[in-house]
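Every number here is computed from the coordinates shown, using simple stated rules; none is lab data. Keep in mind that this is a model prediction, so the values were computed, not measured. Cβ atoms are built from the backbone, for glycine too; each structure is taken alone.
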Structure I
Amino acid sequence: MRVHVWRTNSDITESGHFRLDRHALVTFTIQGTKNVKLNGWNHQNVLSELFVDREGGDYILRLPGIYGVDGEIAGTHVSVTIDPCIPE
């Protein structure tokens, strides 16, 4: 699963919005998938947070949503990579 993340800083753009910088794509690779529960998937999925918890021998990626998807994915292994990106 890939998640686009960024930092909102205190600078204001000419249009009056907070400036966003430090964009990155965070990729979660889940192996040994045991459970997938995703609700409300749509064209724009906004998460409030993202957690990786350990329960027994499994990792659970928890996705509390604000708009669109929320849910969780469970598996035996999780790896994370972070790549800088430029938003389209």
Structure II
Amino acid sequence: MNNKYVTYKKLLSGNEKDFHDLVLLFNDVFETENDVNKENIRRLLNNPSFVCLVAFHHHEVIGGITAYELMSYDKPGSVMYVYDLAV
């Protein structure tokens, strides 16, 4: 999705650098250490239950959200669990 100022993208396998940059943004916003586990990033982007959406401004990561699709135990279907969100 694009508009005049911001581009949005769902990250998939092969988008490890963009996810890495998002994790650095999360670390900055949440004031945590700048640790990024490259193997975990690769695994998450290959996990069909994991969703990562990133916002870019002029090719720079300016925000994003990570979530997990979880099977519901009380009814058919699944729910989305938002894990992190930062802008």
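Ranked by relative contact order in percent (Cα under 8 Å, 6 or more apart), structures I, II are led by I, which has the greatest value.
With helix-only ellipticity at 222 nm (-39500 (n - 2.57) for each DSSP H run of 4 or more, over all residues; to 500) derived from the coordinates and found to be -7500, which of I, II does the value describe? Computing helix-only ellipticity at 222 nm (-39500 (n - 2.57) for each DSSP H run of 4 or more, over all residues; to 500) on every structure in I, II gives -7500 only for II.
Can you tell which of I, II yields 10.2 when mean count of other Cβ atoms within 10 Å over residues 39-46 is derived from it? Computing mean count of other Cβ atoms within 10 Å over residues 39-46 on every structure in I, II gives 10.2 only for I.
In terms of Kirkwood radius over Cα pairs in Å, the structure with the greatest value among I, II is I.
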